[in-house]
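The numbers here are math on the coordinates, done by the rules we state, and not lab data. Please read these numbers as outputs of a predicted model, since none were measured by experiment. Cβ atoms are built from the backbone, for glycine too; each structure is taken alone.
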Structure I
Amino acid sequence: MLTVLRTYAKRATFTFGAGLLLLLAALPSIAQDQPARPPITGITYVRLWSTDLPKSVAFYRKILGLTPRDAGCAGLMRPCFIINEHQQIALAKAASDPPANFLAEIAFATTDAAGMRRYLMAHNVAAVSTITRDINGTAHFSLLDPEGHPIAFVQAPAHRQFSAPAEQVSTRLIHAGFVVKDMAAENRFYLDLLGFRLYWHGGFKDNGLDWYEIQVPDGDSWIEYMLNIPPGADHKELGVQNHFSLGVKDIHAAADQLHKNGLQKFDGPEIGRDGKWGLDAYDPDGTRVEVMEFTPAKEPCCHPYTAPHPNQ
């Protein structure tokens with residue numbers, strides 16, 4: 001009987017060892033089956049809610065000097081304003097009971113929308129929409145980040161030519177910011193899964209953390225977490241926090257152009273805690289439009305920059 005048990009034990013050990021070897025041999029193949037993340041090269045558009053479309057259209061067309069276009073924008077959103085060949089601002093009519101956050105959606109550019117969707121699905125990201133194409137051939141899909149902020153990924157068709165009019169204040173959308181409550185959850189999504197990288201962080205005090213900026217992995221535009229915002233913040237405060245930013249080389253020239261375009265009151269120009277010259281204007285619904293120089297004029301507070309600055 002003892003001999004039989006010894007023989008069985010040897011066979012079981014051999015079977016377990018062989019199985020383990022087969023599993024270890026299969027691991028590289030399993031890893032190879034996981035889809036790679038396609039490049040994320042920048043922000044391609046922001047979509048904003050508007051309670052009065054004619055007023056909003058007048059602001060973005062006249063004050064910011066942007067060119068309206070019904071076609072040629074990602075997803076054929078209307079009204080749509082062209083910033084450059086690859087970036088737009090879109091407006092959408094708000095419901096009678098408008099949302100608290102008027103920054104309706106941030107869309108990121110990718111070289112492979114289908115590959116990006118496969119990557120997200122393979123990592124069990126919930127509520128990823130199907131891919132659709134508009135009549136311009138633009139492929140895009142949408143989803144919610146961990147805190148419910150609507151985002152999209154867009155694969156644009158071939159390069160389109162566009163010449164900015166002289167009155168256009170900026171030809172580059174450089175970042176968008178939104179209120180974040182759970183920074184760890186957002187970082188697991190944007191940094192760990194999508195590959196975003198730290199650009200800068202800072203606060204009202206040198207040891208504070210009120211703004212956390214992370215760049216797209218394959219470009220120089222970024223998103224900004226707006227931290228420590230009270231749960232009961234009103235519409236005015238949320239309009240300040242949920243914002244987007246246009247880049248310029250010379251903030252004083254941009255301020256002069258805003259004056260010429262008819263906007264007489266705005267905040268700044270001044271140098272912020274990030275060391276950059278900037279100013280703040282507000283659209284008719286109170287959404288902050290930040291205009292900011294591409295590079296800092298002095299050292300920032302709190303933390304050095306850790307990724308390249310945009311230059312145009």
Structure II
Amino acid sequence: MKILITGSAGFIGYNLAINLLCKKGFKITGVDNLNDYYDVSLKKKRNNILKKFKNFEFIKVDINNKLKLEKIFKKKKFDFVFHFAAQAGVRYSIDHPRKYIESNIMGFYNILENVKKYKIKRLFYASSSSVYGENKNFPLKEKEKISPKNIYGLTKKIDEEIGLIFNKYYDVKLVGLRFFTIYGEWGRPDMMMIKFISSYYKNKTFELYNFGKHVRDFTYVGDAVKIMYLLLKNHKKLNNFDIFNICSNNPINLKEIILFLKKNKISPKIKKVTLQKADILKTHGDNSKLLKFIKFNKFSNWKESVKKTIIWYQRNML
């Protein structure tokens with residue numbers, strides 16, 4: 001089975017690639033532009049691990065490079081595509097909105113065009129819990145009204161709408177994956193969990209937004225990867241167009257996470273600051289639709305997963 005993973009040097013793309021490469025019957029092509037939104041050396045570390053696998057090929061390319069992207073699709077003849085390449089970060093979107101329009105909308109459109117032209121069996125693409133905005137009808141179901149409060153969330157909403165049009169008029173089969181605060185090994189350094197651990201070891205002050213009153217539906221990356229594999233495995237049973245919340249349905253207050261990290265001797269200096277205007281106060285997704293489809297009910301214990309993340313950091317980043 002030939003699979004393209006865009007953003008393969010990124011957090012979720014890397015973890016999915018490793019999972020599939022360790023199974024029989026998968027040939028993975030990874031593409032990434034290795035941009036400097038966060039530490040490029042981390043992306044290169046992930047990429048170097050992937051390149052050790054004989055059934056993996058890496059191609060450095062920006063998904064906005066339409067000509068190079070099409071050459072890859074034409075040559076490789078993929079069966080499936082997992083699309084994670086995008087400009088990430090909610091707060092970053094306030095000062096750099098154009099990057100989100102170019103990468104998350106135009107880049108996504110370039111992927112869609114090739115999926116259509118080269119008759120890919122199905123496109124799995126990263127959406128986000130950010131599409132829900134400040135909707136408080138918790139736990140949030142996929143059918144809820146979506147109203148993003150920042151450019152990042154808006155681009156993901158637009159991607160879902162463009163995908164629906166491509167499904168309706170061009171028979172492109174798609175699955176949107178609304179990720180809820182993914183964390184774990186090889187995580188992004190700009191996200192809360194790794195940022196807190198890193199602040200401690202690098203003797204930096206951790207800025208705690210909204211005085212730690214945020215609540216997040218933290219979802220372990222190992223669980224997210226298992227879920228994606230099961231969706232791929234059962235792709236024939238999926239609707240031609242579908243969207244799933246990828247979440248644990250277990251919201252946790254940041255103060256509880258921080259208390260647990262401190263108990264595990266991760267205790268940086270903390271500066272409490274006010275709410276950042278692009279932030280959402282609480283996320284809590286309903287995963288009943290997902291679990292009904294793939295029969296997945298073995299979510300990891302968050303405390304054990306956080307411990308794994310600490311150990312990973314100590315072994316790989318110090």
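Quick check on the output: 42, 41, 34 is Cα extents along the principal axes in Å, for residues 36-211 alone, derived from one of I, II. Which one produced it? Checking each candidate, the match is I.
Ranked on mean projected area of the Cα convex hull in nm², which label among I, II comes first with the largest value?
Comparing I, II by mean projected area of the Cα convex hull in nm², the maximum is at I.
If helix-only ellipticity at 222 nm (-39500 (n - 2.57) for each DSSP H run of 4 or more, over all residues; to 500) is computed to be -7000, which of I, II is the source? The read-out was computed on structure I. Taking Kirkwood radius over Cα pairs in Å, for residues 148-243 alone as the measure, the highest value among I, II is held by II. Taking 2.3 as the value of distance in nm of label points 7 Å out along Cα→Cβ at positions 124 and 164 derived from one of the structures shown (I, II), identify that structure. Derived from the structure labelled II.
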